[in-house]
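Presented below are the structures under discussion, each in the form of structure tokens.
What follows draws every value from the coordinates through simple rules; no lab data is involved. Treat the numbers as computed from the prediction; the structure is a model and nothing was measured.
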Structure P
Amino acid sequence: MSTFVWGIADQLRGVYKPHRYGSVILPMTILRRLDCMLADRRDEVRALAAVNANPNVLAARVRQQFGS
């Protein structure tokens, strides 16, 4: 997995300086992981988000309905 992640970092070499890779790779990795975790329930979570504008309420509803 680390080889894959750092391979992406190598592709970003022209855009980002090496000391900034972690600032880009880590957030993107986390976002991708969240996307994969929600893949089966994406539409349901979007429906909850449409009804609950407050992020704290939304987080509580998602945990309540889908578990944490």
Structure Q
Amino acid sequence: MARAFLHNGDLLILDEPTSNLDALNEGSILKSIRDYHQEKTIILVSHRQSTTAICDQVYQLKDRKLEMSS
């Protein structure tokens, strides 16, 4: 993830970036992602609601359909 931040691209795709982390490290990673997102598009794939809580828009896959979460 550090390499992705240093590369400074316009798009970042993260698949379960906080899996297997304790709550303290998860919070640190999510804060870094939140701070990094300015003027960038980040696609964050996660099963954890705590991870997706930092997202501006959340979509869920239900019955093979992509739905915007409320």
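Points worth noting:
- If helix-only ellipticity at 222 nm (-39500 (n - 2.57) for each DSSP H run of 4 or more, over all residues; to 500) is computed and equals -23000, the structure in P, Q: P
- For -1.03 (log10 I(q)/I(0) by the Debye sum over Cα atoms at q = 0.22 Å⁻¹, calculated) the corresponding structure among P, Q: Q
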